[in-house]
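Structures given as structure tokens follow.
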Structure P
Amino acid sequence: MEEMSKKQLHVALFPWLAMGHINPYIHLSNQLAKRGHRISILIPQKAVLRLGTNNHYPNLIKFYPLPVPHVQGLPPGVETASDIDLHDNDLLAIAFDAMSDPVELLLLALKPNLVLYDAAYWIPNLAPVIGFKTVCYMVVGASGIAQIPPGDGKPTEQCPSDAVKLRRGDLWSLRNTTGSFGAISAQDRFCRAFQACDFISIRTCRELEGAMCDYMSRQYNKPVVLTGPILPETPECGLEEKWAEWLSRFESRSVVYCAFGSQHILQKNQFQELVLGFEMTGLPFLLALSKPKGANSLEEALPEGFSERVGDRGVVHEGWVQQTQILNHPSVGCFVGHCGFGSMWESLFSDAQIVLVPWLPDQILNTRLLSEEIKVAVEVERGGDGWVSKEDLCKAIKSAMDGDSEVGNLIKKNHSEWKKTLSSPGFMDNYVDDFVKHLNEL
């Protein structure tokens, strides 16, 4: 590591405007700064205020807040995907692309050696003018992005993740979550991003997704360099006192924690079916969910008599919570999530049993990777409408948490082995060192 750090690089980063993209970019920046490199991060002011404390090397990492232009149809003041419903991402992408001129002016002033980007497919157009190299750094799983065909739309071989079998409800989800992403389709955006960069990099490891990464390298005829999971070695800060106090009331590994991300907004009937499933388990639970569509508050949307029945053993909370710290609390025994890539890694590094309710196409592929390939998780069965019943949710949680069941024992054993591998000394450092080596070679 010392040898690679002798030549200081100046690396600029411009991620997609979502906390789940920006935060991994900051984590990577910490790893680069740890090795002596200088970092400039171009993100909105709201993201700086929310995530700025995750900067562990303020002497080497500097934030450059950029205004997000207003686009008709977006609520005033929107700066990140956390401010909007998933279906408004298309409009946010238009605002994102309209930031190209200020980004160009800032990069002209900064003159970095390299620029890392994901959704900003137009960044490589600036490279020959300003004089930097480009890396398309993806913080989502290779299983999903490997599905994006090269420009001619004709893959030369079958994608390894094509072998995933679609289940009941998958097609409904896929039909309702694909389409445009600004002025161009999501597929065209990322295809152009992959084609134009000097090399592709993905926040994953060979042990989990090596076959998909090799496939992408062959399809795009360029290196695909992995950074590993890039998670903080320890949580950024302690768990908020109110959650620590509430969780400590319950026995070890007895609490079920659920979160689906800020943009996963349910219909009221879906929300009610979900919370009734947690009630049905008879276990203590903490649900971090957005209020459903059409409801003024979470309390208003809860099923009749729900709060009285569950009492103090169940909390339904609207808004952000410290997920990593909650998952690491000794009382938490199960995590029910959507298998977004960040949450996927956080769950693998925890000791909680994993139960999955995927929604987006990449989450479905991530889920099948965990539930069918490496067998560390249980996927909840879904109906033809794409959602889960309270009975199936309860059944999945019970089977995962039952220490005497075949399923519970299998996923616990496999999860423990994967956690041991991912947490082994030098595992993450080796990936980052190899990534820095490729940056230097550029």
Structure Q
Amino acid sequence: METPVFNCKNADDVMRAVKDYNVSFIQYWFIDIVGTLKSFQITPNELEASFEEGMGFDGSSILGFARIEESDMVAFPDPTTFQLVSWRPTERPVARMFCDVKNPDGTPFAGDPRFILKSALEKAASKGYTMYVGPELEFFTFASPNDPKVLDFGGYFDAPPLDLGNDIRRDIIFSLNRMGIQVEYSHHEVAPSQHEIDLRYQEALKMADTAMTYKVVVKETARKHGCYATFMPKPLFGENGSGMHVHQSLFKNGKNAFFDPNAQYNLSDECKAYIAGLLKHAKEFVAITNPIVNSYKRLVPGYEAPVYIAWANRNRSSLIRVPMYKPGKEAATRIELRCPDPTANPYLATAAMLGAGLKGIEEGYELTSPTEDNIFSMTEREMEGRGIDSLPGSLYEALTHLRDSEVMKEVLGEHMHNAYLEAKFAEWDEFRTHVSEWELCRYLPTT
């Protein structure tokens, strides 16, 4: 049976689809503060009541959600996100919906990442803007989660037989299509056993939902092929890491607010101020876009990873790249932030990027000249002379910038800002006190 793609607008549409397609269970999805997908299932008998009253759960068991004495949380399904999951049998299909997490009194829960992004988008909407996003999520396929053994030795754009992941990528794309998710193209990436599947740009909230779905589909499809897919940024020493370059633009009154046919580089004043906002606040939001210890093993010079806070039109060694304008493609005018990686919580990362860019527009930040030279080949003195700074070199350093950032406090809200810092500083403490294999090999024989 061909899996249908739904366009539900309300609870009645969902209940009709559940009945028509004999759906067996509905998975309710929500996300914790670090981007881990949480899920529980209900039967169709509970569906109508859940739209009216929500489904209660224990928030104290979810990282960063609530203390034990105020643990009650309620998940309300968003009917517009209803789709059948494409990796389950179709005889008695299973569906999923994303949820908004609320307090028992019905107010939005301040620790819900989806609420954080919605709030940022509402602020943008109050200024007339709609944000569109197109991420490029790279991943590796290995023999197992405990064995980072590569499955091929292909490189960038290699074809079979060097690329042995073609069948996996094809099945991922088919699975995404069955859930209404459009894919632009896919290919083998630079490192062995590394892949990229690019999603067609969408409105920001829908794309954050899509990114979470994409990660589940990738992992489930790889599992069916007898291997393991990981979004870990730097699993292999000496090889390129996995990034999540994020293409983004703002539209106003149905037109691309980043495009100006009469301006230099065809970039509007709003676009230039938005870029300036991202550059100025990059150190403050990088703990969100690059959220784990391993993220900073990727953000080092020499592996195409952008570590230098600069922008350019074509230069991929800069933090922000502006893809070349093509006549007649004004709607495609966008900027590409190249530092994020796919372990980021897509809701918080999108909110952080939007918040920094809007700050640039609100305050009228001036944009520096583009840096078209290869920054990787510059000396420290040359970079200093041109005012080019670097991103933090560790999660700890990034967290200190996030801790002191008034802009990110405003974007995240007090609850999320504090909870995120608490969780991530704990992660750093666990890492810094761990005795690694490298330390034992390096120091044990000589001390």
Structure R
Amino acid sequence: MNEQTDDIREDTAEEARDGYALDESLRRSLRAAVEAGDVSVIDALMEPLHPADIADLLEQVSAGERAAWLALWSKGIDGEVLSELDWGLREEVIGLLPPEVVAEAVRELDSDDVVDILEDLEDEQAAAILLALDDRDRTAVEQALAYPEETAGRLMQREVVHAPEHWSVGEMIDYLRAHKTDLPEQFYHVILTDPRLKPTGYVTLGRLLSTERKTPLAEITEDSFRIIPATQDEDEVAYAFNQYHLISAPVVDEDGRLVGVITIDDAMNVLDEANEEDILRLAGVGEESSISDRVVETAKQRLPWLLVNLVTAILASLVIAQFEDAIAQIVALAVLMPIVASMGGNAGTQSLTVAVRALATKDLTSANLMRVVSREAMVGLINGVLFAVVMGIVGLIWFGSPMLGAVIAAAMVINLLAAGLAGILIPVVLDRLRIDPALASGAFVTTVTDVVGFFAFLGLAVIFLL
């Protein structure tokens, strides 16, 4: 019954993904329209699509098709499409568009989206877009750009709905109706401030609309209220949103005065980017890799970590070289030793992945470190014993040598125990040294499991078989 339920869930998830996938016929129709130079057909194809889907299309076509498409449809693109593009491709697309088109597109965006676009562009492109903005918007964007990169100041939008803390519900509703043209396109809270413009609480729109007009706003504030310093790291901001289930949060300057607001969509984007970077770094392909990257860029991103892997492989080979005579006398050692290293590498990667994620989510701290290390050591020991039994039997049946079976069994226990410890301790040590554990842990863990695995297996073989 459980297996059937799991199968149904997997099928449902697959159908859901397919339901949001872009239709292949759309790509064919777009390609034909571009080849024919038919702008009206391109407009008709793009009209019903969400900006995120248009961005996906731009990422999925070749560079030549993209240039031809944008040359015909440049006036149809808007700021939402630009903000949805992968950062590397965004710069290329903006370079293909006329400056006046880019300027008109970014005018539609909130200040946080404009900042997100500008910080990835060359200085000349960024300056041209800034000049095209209204004075008020330009000032807001420049003030946000003055904050350090990857901080709340860069993440926030300057458009904020706030009210004096002594106002009533009726006063707030009347204000919103009277100033509807000045309101952000989307907002979730009204932020209350004291006379010095310091946030003191916030009220959800739902509570605002469902409460009697005479009720003071201060009486219907939310318990989830959190204040974000403008200089706080954006990863910390995303953690706060995820931890406390925030929808939006006010941002304050060094004096505690309200300067902006961060909304959940921006915080979740940070979380998604952090998760994506961790996955890419663990694989050693570069934190900013994308399927739209050019061949040379992709090769340059992957080269450094391939070089690191080459160095670690040479180190493991040096260990093997110390036992040349033993391998020459017992050929079975050459056959079996990759198994020990491979099992250790896989076990180490499992522990490493859990540790890196736990560090990123702050689940792994000094308070529970020893408990987690002990757990991983016990897991490695248990798995080592189980697979030691399996490999002991394999060694006996395959080569007819009980002692060879015992040697590989003992090496398996040692390496899986070492893998469990290395997988948890190496990321922790790198994190304490202010080195990104996702970036550097993989090479170190692989080195440990290879060296320990080869040394344990070949060393025990020399002691007990020769």
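Bear in mind that the values in this text are calculations on the coordinates, not laboratory data. Because the structure is a prediction, the values reported are computed rather than measured. Cβ atoms are built from the backbone, for glycine too; each structure is taken alone.
Laid out as a table, the results:
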item: Label whose coordinates, when distance in nm of label points 7 Å out along Cα→Cβ at positions 191 and 391 is calculated, return 4.4 (choices P, Q, R); result: P
item: Winner on distance in nm of label points 7 Å out along Cα→Cβ at positions 63 and 223 once structures P, Q, R are ranked, highest first; result: R
item: For 130 (volume of the Cα convex hull per residue in Å³, for residues 143-350 alone, calculated) the corresponding structure among P, Q, R; result: Q
